[in-house]
Structure 1
Amino acid sequence: MAVTGDGDRPSFRRGLQLATRSAVAATLAFSIAQALKLDYPIFALAAAVIATDLTPARSRELGFRRLVATAIGGLSGALAASMHLVGIWAVAPSILIAMLICQGVGAYEGARIAGYICGIIVLLDNSDSPWRYALFRTVETALGVLLAWAISYVPKLLRAQ
């Protein structure tokens with residue numbers, strides 16, 4: 001039995017496009033974060049992969065909402081960490097709250113990004129400056145989201161030529 005047939009070509013092509021856009025966005029996000037000397041470029045890389053959708057149109061449609069959700073997650077994490085609500089026991093409630101806030105403001109499609117950044121902040125922050133820690137994790141995440149959003153325009157630009 002053949003693994004791929006003529007009917008599988010479109011799905012393979014779409015998968016290849018998604019993988020390519022994710023790989024390019026993640027690589028650029030990581031490289032830019034390193035060039036900016038951000039503490040953890042890996043968070044930019046991860047956010048770029050998370051924010052890349054199967055269809056470029058979907059990434060374009062959700063880009064701004066994901067940036068709003070990134071800010072919500074960063075703010076939620078900073079508030080939790082500043083109240084010393086950190087560690088593994090604080091992860092679930094803080095993610096829940098950040099994601100529900102996204103639902104409330106109409107950024108529900110970005111709720112996973114909010115949960116991701118909020119969870120990182122409350123789980124990994126062990127500094128005496130939670131707002132600074134949260135700010136830089138938010139910047140790294142926003143960089144990844146921005147690169148995924150930007151890369152989603154490339155196929156459209158190529159088709160326009």
Structure 2
Amino acid sequence: MECMFWQCKSLKELNLNNFNTNNVTNIRWMFKNCSSLKELNLNNFNTKNVTDMSSMLSLCKSLKILNLNNFSTNNVANMDSMFFNCSSLKELNLNNFNANDVTKMQMMFYKCSSLKELNFNNFIINNGTYMFCIFSGCSYELKNKIRNLNPNIKEHAFYEN
């Protein structure tokens with residue numbers, strides 16, 4: 001499913017509620033640069049076998065709210081630039097994300113400048129994860145909130161690029 005909807009710039013909404021993703025391992029660039037996408041339903045998306053989510057939603061500049069609470073990320077190794085420049089995204093639920101096996105996470109939320117609510121209370125992060133500039137371009141308030149809630153996140157995650 002890599003690059004499946006890549007560059008679908010006119011796509012405004014998409015419901016993949018009944019989409020069978022049981023055997024999918026790669027969703028890299030799946031929605032990259034779907035710049036008009038405002039609504040995306042991934043509620044029943046099965047991600048238990050996925051290993052690469054890099055740039056999955058990169059440049060989805062019209063998305064405002066996204067709930068990925070049901071995503072299983074136990075096998076994911078790469079989340080680089082997953083939400084890169086999702087500049088209208090205000091609310092994101094990653095509460096069940098397990099990033100314990102993730103080795104690449106750089107620029108994951110780069111330029112998510114409108115992001116006010118990032119729920120990832122159960123977000124488990126491996127100390128060996130490459131986290132450079134994860135929150136670069138995010139608001140000062142969000143960065144402080146994340147620092148307070150997740151003291152295990154290293155300072156280089158907050159560097160500006």
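Numbers at a glance
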quantity: Among 1, 2, which structure scores highest (criterion: FRET efficiency 1/(1 + (r/R0)^6) of positions 14 and 46 (r between Cβ atoms, R0 = 25 Å, to 0.05)); calculated: 2
quantity: Computed -26500 for helix-only ellipticity at 222 nm (-39500 (n - 2.57) for each DSSP H run of 4 or more, over all residues; to 500) - originating structure among 1, 2; calculated: 1
quantity: Kirkwood radius over Cα pairs in Å - structure with the largest value, from 1, 2; calculated: 1
quantity: Ranking 1, 2 by distance in nm of label points 7 Å out along Cα→Cβ at positions 22 and 54, the structure that comes out highest; calculated: 2
quantity: Among 1, 2, structure where mean count of other Cβ atoms within 10 Å over residues 78-85 as derived comes to 17.6; calculated: 1
quantity: Origin of the derived value 1.1 (distance in nm of label points 7 Å out along Cα→Cβ at positions 38 and 150; candidates 1, 2); calculated: 1
quantity: Value 33, calculated as relative contact order in percent (Cα under 8 Å, 6 or more apart), assigned to which of 1, 2; calculated: 1
quantity: At a computed 27.1 (mean count of other Cβ atoms within 10 Å over residues 70-77), which of 1, 2; calculated: 1
quantity: Among 1, 2, structure where mean count of other Cβ atoms within 10 Å over residues 30-37 as derived comes to 14.4; calculated: 1
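No value in this document is a laboratory result; all are computed from the given coordinates. Since this is a predicted model, take the numbers as computed values, not measurements. Cβ atoms are built from the backbone, for glycine too; each structure is taken alone.
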